[in-house]
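Following this line, the structures themselves.
Any read-out appearing in this document is the output of simple, stated calculations on the displayed coordinates, not a laboratory observation. Keep in mind the model is a prediction, meaning the values are calculated, not measured.
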Structure 1
Amino acid sequence: MSVTGVAGMYNIKRLSPEVIPPSEVYAGTPALFLVRIRKGSQRLPSFLVRAESASGTSATIAMLRPGAFADVPLEVTFPQRGRAQLGAITLSSPFPVSFFTRYWTFTFGDDVVVFPRLLPARAGVVGDAGDDAGNSSHRERGHDGELERIALYSGSEPLRMIHWRLSARADDLFVKQFGSQMAEPLLIDLDTLPGRDIEDRISRAAWLVKQWVGRRPVGLCWQGHATPAEAGWRHGRQLLSELALYGLD
């Protein structure tokens, strides 16, 4: 028992986890966090290393060599919007025999901004696009928005849109496609959105932001506060952060 105990502790010694959060986390929706486990410089590898989050989700690494690292996904669900912490990550292993499980617990205090739960919305916005607002799948193209994708050259795009560096490495011509900022701005009025309570209205506003900010400029207002309309996902995350922290800070 003494030998297996020493071997088991040595097996998980010099393991350190690093948490890489996803770019967007929504309340009530499972979010996939990446846990990067590094192995310090030792002579022997570590076997059967299990990473477990405070919420109970876990993943196992069969073997981790000295000086290497491995990424394991952990699914975490936050019930409420606002600032949250992932909490503790426990690294454990039953190696070399399954009589005992040795473990280390690491606490992470960094905040994660949890965006509101998403609820579909259509009405109650200023500058809406009509009855199909929030349901249209049309995507406008332009030359002044954010870069959205790289596509094959169709012959109709201006030459300045050709991605010359990428085309030089391939047999085809590729063009850069941008979103358009010329569409009519969408101003979401949180005070006039439908919903049973403020949380419902916040969730519907978040859905409108996620649905539209990649297609047209979107702004947000409530009780005298206003965020000017802009397009692009960076601006969208700013709006979602404001909604996530509404009434909490």
Structure 2
Amino acid sequence: MPSFDDYIVFVDESGDHGLASIDPNYPVFVLAFCIFHKQTYARQSAPAVLEFKFKHFGHDQVVLHEHEIRKNKGPFLFLRDATKRDPFMADLDTLVADADFTLVASAINKVEHRARYAEPRNPYHVAMGFGLERVFKELQGRGCAGGKTHILFERRGPKEDAEVELEFRRICAANATGKVLPFEPILSHKTCNSSGLQLADLIARPIGRKIINPTQPNRAYDIIQTKFRRSPEGVAKGWGLKVFP
């Protein structure tokens, strides 16, 4: 009988990892890792996502996608009506605020990254390394030892998925913790309708916006920042949020 950890981690990204052409309006790449206790996820967070969907759509087959919500696209076209958008967004804020998870995020400033290194590494790979190391330290701090932890990523394409899995296993074998990380990747299609992946999808972009323009009002970030992994002194920087370089 395989030994599994009590936690599951859902990962999503914001921005593209390319360095050849950098969008001046969004020059960062963010990878967000949402750490859920399985029991809490199964009994509270996943059912809350279903209830949210039943309330606003009448069924559970809609996939919550931050980009489509922000742009009022696809099944979220009705959000162009402010009388519907306002209660929807208020309930979405509550959904994220009530979700019981610990957040680890890695953000790569692509302009500085490209300028600093003659041969800069893939921002996705850099962000994944920082994230996995911090997820491991968080789980280690909770007394997890020996059990396998599954890390769920959204599929992006055959080539990208193969590169992610290869880099994931390389990081697990050799990393800054000096330990072999007991993690196993699962790459899932967005259409699998995972509540955890959909919650993670709502997390990454507000972090990127906060880094790009820290003085701009950012209601979503104000909620999200309460989830960050923190030092014993309550500091998120370097613990739950790694900005590089």
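With respect to relative contact order in percent (Cα under 8 Å, 6 or more apart), the largest value across structures 1, 2 is given by 2.
Computing semi-axes √(5λ) of the Cα gyration tensor in Å, for residues 71-174 alone gives 32, 22, 15 for which of 1, 2? Clearly, the read-out refers to 2. Computing semi-axes √(5λ) of the Cα gyration tensor in Å gives 27, 23, 17 for which of 1, 2? Working through the options, I get structure 2.
Hey, helix-only ellipticity at 222 nm (-39500 (n - 2.57) for each DSSP H run of 4 or more, over all residues; to 500) derived from one of 1, 2 reads -12000; which structure? Label of the originating structure: 2.
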